[in-house]
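Pasting the structures here.
What follows draws every value from the coordinates through simple rules; no lab data is involved. Please read these numbers as outputs of a predicted model, since none were measured by experiment. Cβ atoms are built from the backbone, for glycine too; each structure is taken alone.
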Structure 1
Amino acid sequence: MSASTFKRLKKEINACKLCAIHLPHGPRPTVQINPTARILIAGQAPGRRVHETGIPFNDPSGYRLRDWMGIERDDFYNEKKIAIVPMGFCYPGTGNSGDLAPRPECAENWRQPILDALPDIQLTLVIGIYAQAWHLQATRKKTLTKTVKAWESYLPHTLPLPHPSPRNNIWIAKNPWFEKNILPYLKKCICNLI
């Protein structure tokens, strides 16, 4: 993809209003992309704090994710190294038990063109059930826990993770193998790719 085509893609994403009528706080697409990125973080959708700042993972989930990866903010927000592309680009609003699911319009319209524009991706961190459903498709297991537990079967290019939200503290406590086995591997991979 030429530099001008990539620039046009970014501009179109930033101006996207495909699902504006469904967004209680209006559209504010929040992605981080550059053709040189080697790591892709495939998340779910921005939360309220991210919507307010326009900075991906600029919340407690981001602090935990950076800790899991073993990197500082400067590397995390270096678009030449790390692409951050949630399944839904805008904050979907809040439901009864937390944030609503990502709007489907983003994946339907933007996901493949963005992936095509990121030719150097060596590792995709697939975070949460919505990203796992799209990226892993038929290879995804029946539950998030079973998918993450089968992490080695998705290597070397994909690593499924639970969402780093503080809401998942109970899941992390119930699954000590995650921090013991997966996080050291993740940190080593990130170190090699940054």
Structure 2
Amino acid sequence: MKKDGILYTVVFSFIVTFLFVFLLALANEGTAGIVQRNQELARQKAILSAMAIPFRTDQEVNTLYKSIEIVKKDGVQLYKSSQGEKAIFAKEFSGSGLWGTITGIVSVDSEVSQIIGIQIVSHNETPGLGGRIADPWFKDQFRGLKVKNGKIHITFGAEAGSGKANKEEGVADGITGASRTSQSMDTILNGELGMLKKILGGSR
């Protein structure tokens, strides 16, 4: 077989491609368990963080997560934590952002009168702009944010960064230069709050 012939090129390309695909498949199979465990750990951390339950180590995460009760109401899975006399509920959410799905956790008190916290699990928003929804400064705004008339408001456009954020009035600051992402978060979270209010009603 001539090395400068078309047949040689085709066969050589096929063999090299097959070897790379085979090695990638082996690597994927070998690390699948580790990836799955890491994803589950990240999910548990997000739930604990959203519910304002502090932790320091992965082992502590595992122990604390076991204390959380998983409940189903109206076919929706919720996470429940009793902190003193208060009950806190958390729910996983997903919704459309500018470039893809935004997935996260939101937790509220039993009356859905305030947000306890949010965590972003995954997103495809623009790095440095919409991607800042995963930054601590953005998420921390929602700790103790009051829900007014069943809703919150995330500023966007000219209002973003204008100092209009007010926890007592249920107003959080959007991201300057990322109006679409800020609007998406507003829509997603208000949809979740409406659903939680409907599900929980007067739960304690």
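Structure summary
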{"read-out": "Winner on mean projected area of the Cα convex hull in nm² once structures 1, 2 are ranked, highest first", "value": "2"}
{"read-out": "At a computed 3.9 (distance in nm of label points 7 Å out along Cα→Cβ at positions 26 and 90), which of 1, 2", "value": "2"}
{"read-out": "Parent structure of the calculated result -13500, given that helix-only ellipticity at 222 nm (-39500 (n - 2.57) for each DSSP H run of 4 or more, over all residues; to 500) is the read-out and 1, 2 the choices", "value": "2"}
{"read-out": "Mean count of other Cβ atoms within 10 Å over residues 18-25 - highest-scoring structure of 1, 2", "value": "1"}
{"read-out": "Structures 1, 2, by distance in nm of label points 7 Å out along Cα→Cβ at positions 34 and 162: label with the highest value", "value": "2"}
{"read-out": "Answer label among 1, 2 for the case where relative contact order in percent (Cα under 8 Å, 6 or more apart), calculated from the coordinates, equals 15", "value": "2"}
{"read-out": "Structures 1, 2, by FRET efficiency 1/(1 + (r/R0)^6) of positions 122 and 170 (r between Cβ atoms, R0 = 35 Å, to 0.05): label with the highest value", "value": "2"}
